[in-house]
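Multiple structures follow.
Taken together, the values in this text are just the output of simple stated rules run on the coordinates, not laboratory data. These numbers come from a predicted model, not from an experiment. Cβ atoms are built from the backbone, for glycine too; each structure is taken alone.
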Structure P
C-alpha cells in the first residue's frame with residue numbers, strides 16, 4: 001500500500017508518514033504542495049492521498065479536482081485536512097469536490113489512523 005501525503009508543513013508530513021509507516025507498515029511518499037503532489041500521484045499511482053487544503057501553488061481542493069478529472073487517479077481515495085478557521089465551509093467544499101473524508105487540524109493520530117483504515121475499506125466519511 002502506498003500513501004501520498006501532501007502538506008506544506010514538513011513536520012506534519014513527517015509525522016503522518018511515520019505514523020502510517022509504523023502502525024500500518026505502508027509505504028509513504030511526501031509532496032510539499034498540490035503541484036508536486038499531482039506530479040507524484042501521476043508517477044506513483046498511490047492507493048490513498050492525504051492532503052492539506054491550504055498550500056501554495058495549488059490548494060488541496062484544486063488537487064482533488066485534478067485527481068477526480070484524471071482517468072488514472074479518479075477513483076483514488078482522498079482525505080483532506082485543514083486547520084482553517086472556517087472548517088465547516090472547508091468540509092462542505094471537500095464533500096462537493098469528492099473527498100472521501102475530512103480531518104480538522106490539529107488531529108489526534110488515532111483518529112487519523114481510524115480515518116485512513118475506514119477510507120481504505122471504502123467508507124465515505126463525509
Structure Q
C-alpha cells in the first residue's frame with residue numbers, strides 16, 4: 001500500500017482511497033476448516049518460519065511491533081521491515097462468511113461499498129483513516 005500511496009505501482013493508478021480492507025482473524029479461518037499458513041516475516045525469505053493449522057495461531061509474529069506505525073528497519077532492529085511483513089495465507093480462497101468487518105478510508109467509499117454489497121449479507125463497513133497512509 002505504501003508503494004501505491006507514493007505512486008510507485010505504474011499499473012495501478014486509483015490511489016489508496018479505492019482500497020478496501022476485508023477483515024477476519026486466524027482463529028475464524030481455522031474454525032472454518034480452511035488451510036492456513038502463517039509466517040513470522042516476509043514469506044519469500046529463506047529463513048522465514050512457517051506454521052500451519054492451529055500451530056498458525058502463534059507463528060512467532062511480533063505483535064508489539066505490529067501495533068507500531070513505523071515500518072523501516074533501524075540499527076537496533078535491522079529486520080524490522082521484514083518482520084512487519086508477516087503473512088497469513090489461505091489456500092485457494094477465503095469464503096465471504098469468513099469476513100467479520102470491512103474498512104474503507106472515507107464516507108464516500110463506505111456508501112459505495114454499502115450500495116454494492118446491499119444484497120450480499122455484508123459484514124459491518126467502517127470508515128478508518130488510521131488504517132491507511
- request: Using the calculated result -14000 for helix-only ellipticity at 222 nm (-39500 (n - 2.57) for each DSSP H run of 4 or more, over all residues; to 500), pick out the matching structure from P, Q.
  value: P
- prompt: Which structure, out of P, Q, was relative contact order in percent (Cα under 8 Å, 6 or more apart) calculated from, if the result is 21?
  reply: P
At a computed 11 (percent of Cα pairs over 25 Å apart), which of P, Q: P
query: Where does the value 3.5 come from, among P, Q, when distance in nm of label points 7 Å out along Cα→Cβ at positions 49 and 105 is the thing being computed?
result: Q
